[in-house]
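Read the figures in this text as sums done on the coordinates, not as results from a lab. Bear in mind that the values here come from a model prediction, so they are computed numbers and not experimental data. Cβ atoms are built from the backbone, for glycine too; each structure is taken alone.
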Structure I
Amino acid sequence: MNIEEILKIKPYSLNKTEKEKLFSSFLARLSEHHYTHCEPYRKIMKSIGFDLKKKHAYTDLPFLPVQLFKTNELRSTAAENIVKTLSSSGTSEQKKTQVFLDKENAARQTKVLAKIVSSFIGNKRIPMMIIDAENIIHNRARISARAAGVSGFSMLGSKQVYVLNEEMELNIELLQTFIKQQQGERIFLFGFTFMVYQYFYQALLKSGTKPDLSNAVLIHGGGWKKLEKEAVSATDFRNKLKEVCGIQQVYDYYGMAEQTGSIYMQCESGHYHASVFSDIIIRRALDFSVAAIGEEGIIQTLSLLPTSYPGHSLLTDDTGILLGEDNCPCKRLGKYFKITGRLKHAEPRGCSDSYA
């Protein structure tokens, strides 16, 4: 299968055997591609003595630590082919992640993001409320991962309204006008978790305004670390939003700048799911061996999309537990998991951006 054929597959339609066959073949080809076209990746493979010409299970293919994207310029295409560079915000003391995208890679990520999200909210584009400020989209060639998230998700709306101003204040009048204009039509809300909580929920709570969003669906991601400091759990988050605006459908997602587009949506049962375009492996911290179902370890993420940079197999700073495969109550096929935290001494992520 080539990538265009893969992109036609429904996001949660392959079982364990089918997916392992696909990933073993395609990830090996991606590794060879990056070995040929990315000198730093080639040096790493040589330094560990990994022979890409031998047949390997995809669980045995090498992974790169995500921190390498902060310290190295990793490209698998000529600099003149790069049309967009994603950069995580981080804090002022941190080095920033750089992810280099050519036209084909950027288009592929957008297409997959649309396929995954549409399987949750439907194929019809609906009016969209973005819980962010419009000035987040300012430089199309070099953008933060937060901006990339806003830009990518905004493609799914039939019309968009940004409900925060440049001072991150909620424009309640604009919000109410937009809801009224839709006349009961379903509305798609998108925002980063902490921003939804601080600039949307808390602003509504303070104002006493209770807009009717009972027919809306919210997708949010990232920023849980900040909410943990305020003792807000995922259940609290959903309940608080329901109280102030009546919203019933709330979906979280897990993702990162280094694999934009390959997001892991949270289903109705509260589990994060790997689509046919991505996968996860939980690795034991002691020896990086594959952990068993129910065993906590470090999350490795795999994606079939990156061709302009070697981001197809990455070891994250996050910890999690594989809960099962092909048997989630939501009926979606593939692996499903939960996130338990971050590795000790891992750099904090900044502004929710690295989950865009």
Structure II
Amino acid sequence: MIKIGNMAKICGVSTQTLRYYDAEGVLCADVTDKNTGYRLYDTSAVEKFRKIQFYKSLGFELSEIKALLSADGESFRNMMIKRKNAVISDVAADKEKIRKIDELTRDPDSINYFSLFDSVPFIDDPEVVGKWELCGELTARNDLTKINPEVSAFAHRELPFLPGGAFVWIWFWTKGVLYRLLANGSIAVPNPYRIVEADGEKYMILEFIGNDCIENGGDPVFLLYRQTDTTPYTDKTIRKRIDNTDLPYIDDPDVLGAWEAVDFVRDIFDFDPEKPRCGKNDLWLMYIRFLPRGICVKTVKTDKAPGDIVLRYTKDFVLCDSELTAEKYVIKSIDGSDYLFLQHKSGDYSYGGLEPLFYVFRRKEL
């Protein structure tokens, strides 16, 4: 659950605005502590807030937005048509709003309510460009001598700031704020920063809103980073690991067909068919299909419906040219069933330099 203060930072509004929305019944807190009165929000409230802001941008009043959020299909379309006519009569120049309303009338799911990069105007800050190394957590936010080296596992040991605020791995930035994209890509968490100098070194104090703040209502921590260089890196040069994907195609009849994900393990030897470590609902990668001539298709979970990623493969490797990864696979027979173990080379591998984990698939019988 997200505390109201952290919710306000994520949404870019004041806590007073959120309290007003609560009072109006438009965006109510999911939990209110009876003893303290603190409001706590589920992560789904962030998406609801974005819908409210989107409808406001089209000229709807809060009372209308409240009705929109609970309207059935016909009522929703009628309200959209009514608003369209009002826009046409009031301001003929508002053609973009009319286009968006038309799209919503045809398909309420057709609009992307939030564009991460469009909503964050870039302001340059040349002195942050380069790499920053984690020193630890400040026990007093303004005292650089009081550092606890034990920090959250979600606090990255190194932060890259690319020129122009460019997106790299899960980060992008504008002056004073470093944004961290959550795993599902639906929320960009703002982490304010400020630069200080001490003993000839340049440091960054980062107010880090970690996963604990979002999932359990924890408080932000203040992390101290030291600038290690000012190199204007690119996405490719910031990667710690780049695989050779320029491998010749070698046929592998044994791997042909469809495989269903059943587990996710640290090492191949950790897998036990009787005691999976991950439930199927927790697996991002759902299926993988190996087709003739080196075509490989991964089916992954998305916010709406499963989506397909088309890749290449050659014997022993699945190749991704855009991410520069060669994921090794191994087929093993266990208790009469065929299992495929596939390395998962995410940003933790490419940018963080960590060893890859393994997805486990069972062959789907035709």
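Tabulated data
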quantity: Structure (I, II) behind the derived value 24.0 of Kirkwood radius over Cα pairs in Å; calculated: II
quantity: Per distance in nm of label points 7 Å out along Cα→Cβ at positions 104 and 280, the highest-valued of structures I, II; calculated: II
quantity: Read-out helix-only ellipticity at 222 nm (-39500 (n - 2.57) for each DSSP H run of 4 or more, over all residues; to 500), computed value -6500, structure in I, II; calculated: II
quantity: Among I, II, which structure scores highest (criterion: mean count of other Cβ atoms within 10 Å over residues 272-279); calculated: I
quantity: Comparison of I, II - label where distance in nm of label points 7 Å out along Cα→Cβ at positions 16 and 64 is highest; calculated: I
quantity: Among I, II, which structure scores highest (criterion: relative contact order in percent (Cα under 8 Å, 6 or more apart)); calculated: I
